[in-house]
Structure 1
Amino acid sequence: MSIQATFDSELQFGDDIHVVDFISDIHLSETMPATAAAWEAYMAATKADAVFLLGDVFEVWVGDDARTRPFEARCTAAIAATAARVPVWLQHGNRDFLIGGEFAQATGARLLADPASVTAFGRTLLLTHGDELVVDDVPYQMFRQQVRDPGYQQQFLSQPLEARLALAAKMRAASMARHDEPVTYADVDETMAKAWLARLGTDTMIHGHTHRPGSQARDGWTRHVLSDWDRDTPVPEARRAQVLRWTAAGFERLAPEQA
């Protein structure tokens, strides 16, 4: 079965939407059980009227047929349960860009274009995972161009699931071998970010990817950078997970347990 993926790009909320939540970079994986548990609890209990998952929900996604594996099935069920009571949108990240129409149908979540916009409370926001804006990371941008190519994706997805999983495990092992090296996440290019905002006619952006959570207002534009989630690190002070909540009163950052 192959279901054509459709993507929303311009959303307009009415008076029935009062609370909107944004999260990204949860990096769901069997190897991070505390993080997965915090995310599942949030999805089950959130008081939001709409939820946006802005990329890298999963540490890796090798195709929608992976959703039947035990851990992925659990995550699929969590999204489906939330989408049954409030609208959920999901945007591709740099790790889960192979999420497609079958996953959307299985969960009831809507796929979101990148970039996309949402209008509510008299304001319009630009929504993006953020990786396309990190132009200084040239090796990554070359990799991104390759793996986002439809021909490349078709060739990859034509392989058996076990072969795709083996390749993903190999890539993860290489990444784990570098964990003792300092990790530096490149930031978005401000010139490009402002150009995107200008095309949309707004001055506010929400993105993830960089693992540099915070809100910044500068030079006529504002960005809200989403937190990555990690409740499994052995360093207590390094554990974090945030929800960015948007209401008519503005933005606030909450722990998942408060949202």
Structure 2
Amino acid sequence: MSTAVAAPVGRSGRPLVEMVIVLALSLGQSGVYSVLRIVERLTRDQPLNQQTASMNSSATPDRPWLDLTYQLANLAFPLVPVVLALYLLTQLPGRRAWPGDRIGLPANRRLGFDLTRPGSDLVRGFAIAAAIGIPGLGFYLLARQLGINATVEPANLAENWWTVPVYVLSAAMNGVLEEVLMLGYLFLRFSQWRPTPPAGLVAWLPILIGSALIRGSYHLYQGFGQFIGNVFMGLVFGLLFLRWKRTMPLVIAHTLINIAAFVGYALVAGRVSWL
């Protein structure tokens, strides 16, 4: 009687094929549609900076209970690719991806997506959010003035008791989806796809740059300013992940940036002219 053992991920094309499939089901697919969307925007008669890109919109504003149900579904289903990635890492753990990586750990802990270092993760998350978010707002305003960005309206839910909590959950969902997939999962599988784990920054450049470009691509529907800004953010976040081998501080930073954008916009929209 034999016992089935999960096959390791080796140098064969399996890690690359797996990465393509996971991306095609998630952010890679979003990137393709975002490219089509910017083409649609550029072929309108209206200039790009006079167009609006809306996020977090109500589905049925006249029926709050149904609207909330839609919003919760919109929060849950995008996280399925994250669950899939963690499942694949559990079933096919592969070899060690970097020094300190341990095959026997749960998949989320291999990616540093856990609560084992709450203090340092929070401090780092807040610091990164401030360092990226404040200049990012200035760059967005500049891009719009230059005519290379649409006006982004990140908060468009009808006013209900659950509106702000949904914005916060949406911020967290995007943080988890983007950082766990674009950094933790892709970087680990890239390392396993190579004949040997990358040694030095140069060896990591293909996935560092590729991940940042994908991150920029699925924000392209908002304009070229958002594309550039998110590519830069992806490069910075990627370098920090390579340094720490932890996604949690980056998930926290991304969540905080989104909370500031979503809730902040909801509070001041209509009260200031420069947004």
Structure 3
Amino acid sequence: MLIRQTALLAGVLGCVLALLLAASSAPAAEIHVAPGGNDAGPGTAERPVATLARARDAARALIAKGLTAPCEVVVHAGTYRLAEPLVLGPEDGGTADQAVTWRAADGPSPVVSGGRAITGWKQDGDVWRAAIPEAKAGAWTFNELFVGGERRPRARHPNEGYARVEKVIDDRRSFTWKEGDLPALADAGEAQLLFLHDWSVTRVRIASMDAASRTLATADRVGGPAAFWRVGGFEPHPRFSIENHPALLDAPGEWYLDTKTGVLTYRPMPGEAVGTTEVVAPVAAQVLV
């Protein structure tokens, strides 16, 4: 009899414990977000919200009401494009007992991107061109471009390796290059200097290039304030290249942004098709803060 009562008690306790564990592990709420959703929706699996910011705000509303069990934000597959960082702070984590957890939904992984897709491409001979009004207005410029998910180099010279400084004229703003290292350009245009120090680089606008004297001058200081970053501060004949000039657009995969006209020009790689290949440029410096 005692054994039977003990077994019955153990069974009851086991059921109670199982129910308690189930109650403590089951989320009080799930907030679903999917790129094809609607931010005006309730955030259910059937009617997800569309943006990460809206999902965060929905979680904050639940926290403000008082969580009685954990909450999950379920991020479904697709690409979430952010024009500004998603800001999450300690207040978004819930409590030690009732935490808010962000997780990917089962299946393909979601992608959070700080880039914007560029559309409206037109074929122009062996290059593509797209108008970007924000670039012309000075509201958007960029140093990187991604095509089909891969980073593409800006129009540059040399295409491989680097040129070398021959002689330093001003250790912050001008130098001569070695004969044959650079092509003769009619004008500097919007070209930039990419200057290598040690493990760091400087990008600075080129003010002028004189082919006769092989002299390059920059519009701003090269390197940081410390003497180490001056021209010639790391090695006697430092490496550099020049970028973003239409005359340098000579290899597949290169691109050039003209901010005066607001036109982006791209020389496609084999197999890329205008209008179907995705081209993305960065708009957000960070995606999560």
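Each reported figure results from applying straightforward, stated rules to the coordinates on display, with no laboratory input. Source: prediction; values computed, not measured.
Kindly point out which one of 1, 2, 3 the value 34, 21, 19 was derived from, the read-out being semi-axes √(5λ) of the Cα gyration tensor in Å. It was calculated from structure 2. Computing helix-only ellipticity at 222 nm (-39500 (n - 2.57) for each DSSP H run of 4 or more, over all residues; to 500) gives -4500 for which of 1, 2, 3? This value belongs to structure 3. So relative contact order in percent (Cα under 8 Å, 6 or more apart), computed for just one structure, reads 33; which one of 1, 2, 3 is that? Of the structures listed, the value fits 2.
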